[in-house]
Structure P
Amino acid sequence: MFPTLNYLINYLFGTSLSFNFPPTFGFMVALAFLSAAWVLSSELKRKEKIGFVKSVQKKIWIGKPASQWELISNGLLGFVIGFKIIGVIMDTALFKQNPQAYLLSSHGSLVGGLVVGGIFAYLKYREKEKTKLEEPREETITIRPYQLVGNITMMAALWGIIGAKVFHNLEYWNHFIADPIGSLVSASGLTFYGGLIGGFFGVWWYVRRHNIALMHIADAVAPGLILAYGVGRIGCLLAGDGDWGVINSAYRINEDRTYIVAEKDSIIPDLQKIALAGQPNYVYYGNSIEEARHIYYKKPAILGFVPDAFFAFDFPHNVNEEGVLITGCQGQYCNRLPLPVFPTALYETLMALMIFLILWLIRNRIKSAGMIFSLFLIFNGIERLLIEQIRVNSTYNIFGFHITQAELISSSLILIGLIGVLTVGKIQNKLLKL
């Protein structure tokens, strides 16, 4: 696995970089947002061309000097950047120990922050002075929908991350109570559906301010959302962030990376050995070894050309540092799972790319606003509902049924999507006014 980008670079190019930064998952999340922004921009241009969305008029002031808020906000941005960057330069050894923890800590350079903050504020002041007029004037400018993509992406990212964190901590409430600060600042622990819900409301608020029909925006962003989901899951797979499935008890993996087919009745004795060795309970994902979640599934003969890792993987060097120590490895990220699990992030990546392709191919044929988004809800809901059957997640006990948060939400999304498909044509005019 590649917990940070230098691990991936070293693997691909045979280098020996030791600077553990940036996190691979964070890098892929950034790519996910960029891919969604590209799709949204392309779709808004297409929708504007065929008349589904229109430009908006906005009044702005020309020639005003920098306001106090502009100077303060730019100064604060510069302070944060200078505080951390100069701090890294002044104390590189501390940063190398754990870059992520350093960036989220109070460590930094106060002098560096003040200097860079002052420079940022001054640059904003000079920028405004160059265009200042003796008598500022108000002008009306035309904003085309695709020009708002950057702001829409930022709103989706900000509120999506907040929503993802909130829903993750609701799902793992006991972990949150035990370590609230650690749970909030950890780069892992992001729930997709929380991000979807949070991002949806953030974008809705923004597009309403610009008088753009929500349903057309939803249709435009739907293919990008599922593409971003697939790209994000690549990050989960590469980093080994815990988004994996239950144990595949048909296989064992030796430290030399060779696969061995196990007997069906060997899982309990193996789990008992792992427990006696002092491994944490996450190994068998249950209240007891007998309740261990596992599926015995050997690779079908017809898929003999597919690598065994497609069906069972132990995530060596995973970013969560879960499992047993890898012999000969020193430093961070030296663990692997003692028993292989289903790499569900890989399955979700493939399904997400398939859904993206379907939505992308049919988007030109569908004219009713909200239909593409409704189909996205159905496809994504089905995909996640299926994957939850072999995925490790915390469950809620509802009337004796153990249901995961994702199962509840994905089922609701399928229902909402079906209602949308059946009714979107009838209520299209009302939806366009939202």
Structure Q
Amino acid sequence: MIQKTNWKRGILLFALAATSLTGCVPVESTGTGTGTVGYGSIRYEDAVYSTDVRSVQFYAQSYNVGDVLAPPVVSLEQSSPLVLEFDRMTAPRGRAVVKFYHCNVNWQPSQLQPLQYVQDYNEFFINEVEPSAGTKVPYWHYRFQLPRVKLSGNYVMEVSEEGGNLLLSRRFVIFEEQVQVGLRPVATPGAGERYERQQLDFNIFYAQYPLVNPAQEIKVVMRQNHRWDNAKYFTRPTFIQEAQRRLEYQLFEPEQAFLGLSEFRPLDTRSERFSGLGVERRDNSTVPDRVYASVGRSRAREVYSSQPDANGKFIFGSREYGNAPLNADYQQVTFQLQAPEPAPGPVYVFGGLSDWQLQEPFRMTYDAEKQLYTGTVLLKQGYYNYYFALKEANGQADARYFEGSHFATENVYDVLVYYRPPGTRADLIIGYSTLQFNPQR
């Protein structure tokens, strides 16, 4: 699987180690991702349906080492299996059951039957369940390694209790390397946009793969930092070079490029004794512990500032006790944002920690006397990245309002190439490529 470059992770891990003991939410639905325990219909997106499910991680495992920064994207050979981990805050009442759904490019169920894409009966039990150890807030930790599937494409994993009580759902991607994708950063059209947006043109080379009617049957999705909420869909190539067996995609509209935004704000709560990066203070006398993030301010008019980040993702950890899955405790984390006046809409903490959705638990309230937004949420000890985002009238998240946007920001982009062969009933993924935009050195 193509993943982030090793040097990028090295920079991030070095920065975390160096700072951890120093002072101190589109195309997709914006549903809350939360709800009461109960029966319901699955949404074909990353979602949590039960209020006692927390800290969901879904990543690729490489050489028996879990890389939680790696997206749930693997090749059909699946030499790097996918791993799901999550916590429940109440004692399990029944076994957890996993099912898979094959989806088309638009994340609607394909017409395939389960036996066409899974190796066995489409029902798997999560057997690795352990209680936390020595934590103020007790919880039960679940871990599940996904079995191999038969076909490439979009998949949704559903986790429920035995009997049908939905817990969570997660998207993942299985791809084949049948075509090659060449990505190329280019300047964005428009004088004002080129300093805020990031654009990639790309070509698809299919010399060894017999595409039939590629102008109609090829669909392409481009993502920024492995997000689905602002993914861009391309239904037709700009040019078809049949003699060279190449599809060209040249983007002429600014809306086809991504906002670069800014580097993410950090929060490191892994130590119970010291205030980590992005932590103003902490109070260990309460149950759970209380952590106060450093007061943030709008960066909309600031110049670009370079700093290592995890591109909006998070890593759990405990500096004192190790073994994060069972020893990392839960803490009440209060986020703070200084604002001289209220924003023209609700404000949220936004990022991988909120499933890239505007979730109600991450909504902030404004104190006019203090000119301060605050919001408190229960989070497991770890290193987090986040933005402050404004909810627009159409329900979408606007991170630029508080974070600004810069061409120079480091981001990771990936491209997925979908194809429906003649006579078939599902979209396959026949190509995948990734590129780091403005790599930090």
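Readers should treat all values here as calculations from the given coordinates under stated rules, not as data from a laboratory. Everything quoted here is computed from the prediction, not taken from an experiment.
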For structures P, Q, calculate Kirkwood radius over Cα pairs in Å and state which one comes out highest.
P
Candidates P, Q; helix-only ellipticity at 222 nm (-39500 (n - 2.57) for each DSSP H run of 4 or more, over all residues; to 500) computed = -1500; producing structure is Q
